[in-house]
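What follows is a set of structures to go through.
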Structure I
Amino acid sequence: MAINSKRFREAQKKVDGSKRYAVAEAVAVLKALPPAKFDETVEISMRLGVDVKQPDQMLRGSASLPKGLGREKRVIAFCVGAAAEAAKEAGAVEAGGEELVKKVQDGWTEFDIAVAAPDMMRIVGRLGRVLGPQGKMPSPKSGTVAENVPQAVKEFRAGRMEYRTDATGNLHAPVGKLSFSEEDLRQNVESFIAHIQAAKPAGVKGVFIVGAYLSSTMSPAIRLAV
């Protein structure tokens, strides 16, 4: 929403910029704002007290939200044999080894997430230049390199999502759709906050979550009491 639009100005009047809202209250306010003409994504933004110059303080990982994200992801799996069959049964759009690597090398990218068994990384590594820039390269830190590939497929397909801090120490992540019930959004937001709190790097001193804000695609930000 353009900040000078009538809808945004109306929404801004309903948000107290000097207040820190409890999660349940912030969700209620967000859902009461003037709606857009589509189902907006709800996002949490966090300012973290990390030193971005220290590699061990840059957060990267994945989290499963209790109520999902509102859209199933297209997942492929790099694994072979029985694991490949199980991955397909779990919902992978494609599963395989050398042949799947070649398919991606040849330009096929009709998927959102790629997961891989650890022993497949020796051949999946060839895809670094293809999947790296797209943010789809399997990585142990993000949970996309997993011993139990079928389980990983199931979780990422249902709404497990990856996150990472940016170069300024900020973190942005989707936590659902505005059409979700207030209770479902509350659970997702609180679950993600708890996940990030538990992922605090050992080297971080002082306040870890400096600030947190909840917003939808077309709304002003609502500051959370975190």
Structure II
Amino acid sequence: MTQSNPIRVLLVDDHMVVRSGLSTVLSVYDDLKLVGEAGDGEEAIRLCERLQPDVILMDLLMPKMDGVTAIKAIKVRWPQIQIIALTSFKEKEYVEGALKAGANGYLLKDVSAEELVNAVRRAVAGQPSLSPEAAQVLIKNVNEPSPTYQDMTGREKEILALMVEGLSNNEIAERLFVSQSTVKFHVSNILSKMGVNGRTEAVALAVKHHLVK
């Protein structure tokens, strides 16, 4: 995105000090624009209705409605909105809960400003971002590959390899000279055959079991 069309970001955290710090970070970058702040999941949903942000930085533990519940509700109504869980917790239940709810990334609050901003940019491109701690949780706890993985077509394995490289659907389409809808169809089949809920889990599974070169 260019400066004339910045990435619209919504901050969701029940701590005003955290929101203030994040706001300061975002204000430094011309390609990012803070469009709103919410102190809980319910307020986040109301703001999504009005503001239609591109990316949400979502805390997980909040009053009224927690982050995981809010992520799930937002993704059902506005699947185009990308959500990055930004939290202090790295336990399995939080990581898996956020990703299964539809989060596109999982970062800890000690992340650097540069890493956070790059994660926001990657989210717009459909690329996941995981803190090392979250990635380790997935790698340690992800299920064994489904037997139907062997039924994956050559094209599906090729696309899985590109997913592991971090390419978005659009970038995969350009690399393979096919339409985005074709890539989306193949990705859906890949997730189904691997028995996972999202591309982030698929990538973690592929890396853990060396399913791609």
Suppose you compute P(r) over Cα pairs in 10 Å bins from 0, in percent, for residues 14-69 alone for every structure in I, II: which one lands on 15, 36, 31, 16, 1?
I
Computing helix-only ellipticity at 222 nm (-39500 (n - 2.57) for each DSSP H run of 4 or more, over all residues; to 500) for each of I, II, the value -15500 comes from structure II
Where does the value 39 come from, among I, II, when relative contact order in percent (Cα under 8 Å, 6 or more apart) is the thing being computed?
I
Winner on distance in nm of label points 7 Å out along Cα→Cβ at positions 6 and 198 once structures I, II are ranked, highest first
I
Identity of the structure behind -0.62, -1.06 (criterion: log10 I(q)/I(0) by the Debye sum over Cα atoms at q = 0.12, 0.16 Å⁻¹, calculated), options I, II:
II
Work out which structure the value 0.40 belongs to, where FRET efficiency 1/(1 + (r/R0)^6) of positions 86 and 190 (r between Cβ atoms, R0 = 30 Å, to 0.05) was derived from one of I, II.
I
Comparing distance in nm of label points 7 Å out along Cα→Cβ at positions 126 and 166 across I, II, which is largest?
I
Who wins on distance in nm of label points 7 Å out along Cα→Cβ at positions 22 and 54 among I, II, i.e. which is largest?
I
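None of the figures in this text is laboratory data; all of them are computed from the coordinates on show. None of the values given here were measured: they were computed from a predicted structure. Cβ atoms are built from the backbone, for glycine too; each structure is taken alone.
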